Every structure is written in structure tokens, then in C-alpha cells.
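Following are the structures in question.
Throughout, read-outs are computed from the coordinates displayed, never taken from laboratory work. These numbers were taken from a predicted model, which means no experiment stands behind them. Cβ atoms are built from the backbone, for glycine too; each structure is taken alone.
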Structure I
Amino acid sequence: MEISQSKKVSRLDRYWAIIRNGMFLFGLRNRLANIGIDIKPYYWVVEEYEKCEEPLIKDDASKYSLRYISIDEIKELYKDKPKDEVEEVVEGMKKGYLCAGLECKNEIVVHMYIALTDFNFKGRVFKLKSNEAYLFNIWTSHLHRGKNLAPYLRYQVYQLLREQGRNVKYSVTEYFNKSSIKFKKKLNSKNLYLYLNIVLFDKYKWNFTLKKYE
């Protein structure tokens, strides 16, 4: 299947979206990381701690279908991204990561990844039980943002996992990513830990536990 590409969004629009969504500090952290100073506070989150209602799409829901996405389709979606980023995603999928997304008019408009086995996040190892899953890297194409598609996809993935006997869903939320925090609140998520990861020039690395929540 050929996946159509979204039109480019202007740099001004991107910057305004960052400020509007309260993500200035998140963007600043990413800028510092690009020069070798990576300071990442993040929450370890259990999603749908209490059962949530199905989010509503701000569009005709019948136009969207849920399905798994293949490695070849990911390569097409990521064809304009850096080669090392594409290779990292493909390697993860070869190791067993799943990718699920919503399709609308032959275009993948939002997608995310699912890990079902133990994994390493910034040097901290998280172990998953047979009834657990880790959800990460959800992304919505620019032209389809504002339709509540990300929470809707997440909820549909919950149902897929529940059918597999995986009723506990974890994720990481970066402390400065206000957009992600707001998104997960819609899904009755709960913070379990606040961690801090520090990496200096890809040489010195530390992990700390800042807080455990009741």
C-alpha cells in the first residue's frame, strides 16, 4: 500500500504550536540534548489505571480503520527521516516491537509502538510480565492533529492488548512534555515514579529515582 505524505508545515507554525501547547521547556531540553547535554526527567506511568471511556474523534469515525503496520510501510513513512533513526525503528520491530495505527483514505494518520518484552530506556531496564505491555512513540501527522486521534488510537490498542491478556499498560512521559501529560490524563493514567536520566556528551550517564507516588 502506498502511504501518502502530509504537506509541509511552516517553521513559524511549528514554533507557535510549541509555545501554544506549553512545550517551550520540552523543546529547550531537546535543543540541549542535540549538543550533548541530555537532562531528562520523566514519569513512569501506568495507563488506564481506572477504566476510561472511548475517546471521540472530532471527525467521522467511520473513515478511520485500526490495523498493524509493517516494516516496509514504516520505511515509507520515515523516508524523509535520518537514516540512523529509520534503522533504529526497523531494528526494534525486527526484535518484536509492534506498530499499530489508524488509516484514513490510504494514509496512516497516526501510529504508535508496543513492546511486549523487557526493554532498556536510557540505561534503566524495565521488566514486563506476561500481562503487561509498554506503549511508546505515538505520532500524528500534522494535517490530522486536533482531531483527538492519538487518545482514540491508544484506547483501541488497549482493547487489542486486553484480548491478548495484557491488561496492564505502561509508558514514559517526559516531565516537560505538557502535551503528552494532558493526553494521558484523558486515558485515566497514573504516575508511579519520577525518574531522572542525565547523559553528558554520550559519555557520562546517570539514573536517579526522584519520587515514588502512592
Structure II
Amino acid sequence: MNIIFLGPPGAGKGTQAQVICQKLGIPQISTGDMLRAAISAQTETGLKAKAYMDKGQLVPDEVVIDIVRERLTKEDCKPGYILDGFPRTVEQAKALATFAKIDAAVNLDVADEVLVARLSGRRVCPLCGAPYHVDRLNGSKICKVDATPLIQRDDDKPETVLNRLQVYHQKTAPLIDYYAGEGILCNITGSGSPEEISAEIIKTLEAIA
């Protein structure tokens, strides 16, 4: 199956995509990975993307779309794939539809207040990068690996999280309506345990396979 994962920042798309890929034996394809691979291979589109990135600019849609098109022609995508982080806009989704048949758009539905609590509670070790959450730290503020004081990344501060969610609702959420209109949207409640969410996704995909 060719699957897209949708959902706001902190919904667990990356985690769930990894689990589902392992279960289905298909690759997880993220925009960042595709860009890095195209640049590393020095493909024509990869070099175009690098020129923008070297200037600190966003890579334009047409270049990203060309990189996605290139990646989906690879042998490992023949049995299917999960696209994680693409498309981000309805325009990208319409472009994708010209060269790929998507079977399911899995939308992880999580309330904003849950996401703010989830993301603003994240802490990381500045030395080794180990991730933690205040809910599971039992009051501790140091890394279990190297005893370094944990920090909260700027990205995870409540005001930044709220801003990221606002951008998501404005630009990416319309994809939910788009794929609902295409008849392939699968809404999954993303507030249970990771295992419960994975089981629900698999059950939903098996029903439409």
C-alpha cells in the first residue's frame, strides 16, 4: 500500500510510521531523508535543492516534488511506502496525485491541549541527546546516561508549540479535507498508548487493503 501520514507536530507520525513500515515491510520516506539522499547522490534535483539550502532558503515546491518523484521510482518502493512529512499542502498533494496513487491517508487526530502538554514536557540532554518527558522523570532534572542537566529546546516551549500548531492548522490541516474528499482518509485517535495507536492503524489498513 502507498500511505501518507498526516497529523500535527507531536502527534507521533514518525514513531507510528516506523512501526507500520516494519509490520508491512515497506520503506518510510521522509522529506528530509529524500533531500539528503538526492544531495549526496548529486542528482540534478539534489543539486538544485542544495543551492537553495546553502543560501538558507526554503526548497521550492517544484524541486521537492521532483525529488519525491525520483525517490518513488526506486525498487524498494514497488511493494508500497509511507510518506512522512509530504505532502504538506493541498498543492503538493495535487502534484503528487499526478505520478503516485495513494491508497490511504492516515490522520493522527490529537487535541491541541494534549499536544502542548506532550511537547512542552519534553526535555533533552544537551550532551548525548537522550530524550525525556517530565511526566516520567519523577522530579529528576538530569540525564540518566551522563548526569548532565536536562534542557527544554526552544522548539518545545509552550508559546513556540502554539505557534507551530497555528501554522499547521492554516497550511497543512486542509489536507485532511482534501483526502476526505478523495475518499481515502483514515482518522485515528492519537491520544492512546503508542501500541494501541499502532494496532488501530493496522486494523484500519487491513480493512481497506
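Values computed for the structure shown
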| read-out | value |
| --- | --- |
| Read-out helix-only ellipticity at 222 nm (-39500 (n - 2.57) for each DSSP H run of 4 or more, over all residues; to 500), computed value -9000, structure in I, II | I |
| Top of I, II by volume of the Cα convex hull per residue in Å³, for residues 57-96 alone, largest first | I |
| FRET efficiency 1/(1 + (r/R0)^6) of positions 81 and 113 (r between Cβ atoms, R0 = 30 Å, to 0.05) from the coordinates reads 1.00; which among I, II | I |
| Which of I, II yields 4.3 [mean projected area of the Cα convex hull in nm², for residues 129-184 alone, calculated] | I |
| Parent structure of the calculated result -0.60, -0.84, -1.29, given that log10 I(q)/I(0) by the Debye sum over Cα atoms at q = 0.11, 0.13, 0.17 Å⁻¹ is the read-out and I, II the choices | II |
| Winner on relative contact order in percent (Cα under 8 Å, 6 or more apart) once structures I, II are ranked, highest first | I |
